[in-house]
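Visitor: Right after this note come the structures.
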Structure I
Amino acid sequence: MQAIDNALDRVGAGTAQVAIELKDKKKGKYLYRENMYYNSQDIAIQSISEIPEIFEAIINNYFEEVNLDQIDIDIKIEREKKVGRIEEVTLEDSSLKPGDCLNARIKIKPFREDWIEKTLSIKLPSDMPQGEAWLLISGGGDFANQRGIEISTNQEQKIYKSLDEVCKDITDKPKGNQIIGEIKVYSKELSSDEEIGDSLISKIETNMVIEGYQEISFTVEQ
């Protein structure tokens, strides 16, 4: 934190791109994680928010001793507000069959710049039940907050089988610069505690922090 403050020589808003890599002498690279943040108050604090959680999850893992030999942390901070807001989602087709590909056009309004459009695709499973479904679109940071996704330091709560799985979970966690699409299904064929699963999630990388949330319904027919 002190190193960042000294380099910035200021406290205030900004956009940060952060990369962290952990290596071990014997095993080599444990993980590589990138993320992007925007904060209107103190970007220095925001930019290091994940780092203690990552160390905690790796060092105190349940599977093997870790002797970190190299820790590389690369933080780039700009004054520019690199933020885009999800404004509108439209579907190519609102009536689909199991096995079809759902295509959604997403309109993004970057801060004080021209509109851009992204296309997100999710392939429906061949055994997807018939009924009403929803496509939920959100920014990566908002998605993690809504789902309560954290870098878990209590690995008894989430069942892992190896340290590699812990590292993969950290690496794949939603990022602030991603557009996340998730499908939720409401069908009589599913009980109240059943879900289709995380396989119905798609991510798009962007060069800005994505904010906002939109949802749109569609139907699955046999």
Structure II
Amino acid sequence: MNPDGVLKNNKIIPIAVFTNVSNALKTAELLLNNSVDILEVTLRTGIAFDCIYEISKKFPELVLGAGSVLEKDALKKASDSGAKFGVAPGLDLSLLKFAYSKKITFIPGVSTPTELNTALNESLHLVKLFPASNLGGPAYIKAVTAPFRMKDFYLIPTGGITEANILEYLNTDKVIACGASYVIDSKLIDNGDFDELNRRISKTAELLFP
């Protein structure tokens, strides 16, 4: 996977929590119908790996990732199930080295200058900033990246991203895309409200791809 190209084209990573496979497949289809070809399935439910497997088989054109990756076994299982990349909330160097050894695209999370510096010293090119809004939003991103301006890297702010603020984040230096769960709200998915889900995905696509 070439993550830079995928993220530049989409500008967003929709983040989903699924409780059954059929809803996962329907959500994946709606994303692709609206020209969004990336999805992060969080490993917060027992069915998550099955969802990744089934989506990857039915929609191979969708760049599928596993989120909330906390352990090596989970990262390997997600990759074996069809995930093209893994995302973590924090910076676990042993997990990062494991991803390198298995040649799995892995995006760890940071929240401080020290963590960002550690990540960059590991030759990371893509880093998640989490929880973005709680840390201070775009203003914090500008401040925390200022000392590292000459480094070649991109940030993916996640946490508190909404329709109202996503463009402000995307217009911030070093931000390549945003991770966001508002686009595919788990309540809409669980309630089977796919009309509203489609409306929300479509509206976000129109906002990002005018």
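Visitor: Using the calculated result 135 for volume of the Cα convex hull per residue in Å³, pick out the matching structure from I, II.
Guide: Derived from the structure labelled I.
Visitor: Tell me which of I, II gives 21 when you compute relative contact order in percent (Cα under 8 Å, 6 or more apart).
Guide: Only one of I, II returns 21 for relative contact order in percent (Cα under 8 Å, 6 or more apart), namely II.
Visitor: Among the shown structures I, II, from which was the value 0.5 of distance in nm of label points 7 Å out along Cα→Cβ at positions 85 and 109 calculated?
Guide: That value comes from structure I.
Visitor: Could you figure out which one of I, II the value 13.1 for mean count of other Cβ atoms within 10 Å over residues 21-28 was computed from?
Guide: This value belongs to structure I.
Visitor: So helix-only ellipticity at 222 nm (-39500 (n - 2.57) for each DSSP H run of 4 or more, over all residues; to 500), computed for just one structure, reads -4500; which one of I, II is that?
Guide: I
Any read-out appearing in this document is the output of simple, stated calculations on the displayed coordinates, not a laboratory observation. Computed from a predicted structure; not experimentally measured. Cβ atoms are built from the backbone, for glycine too; each structure is taken alone.
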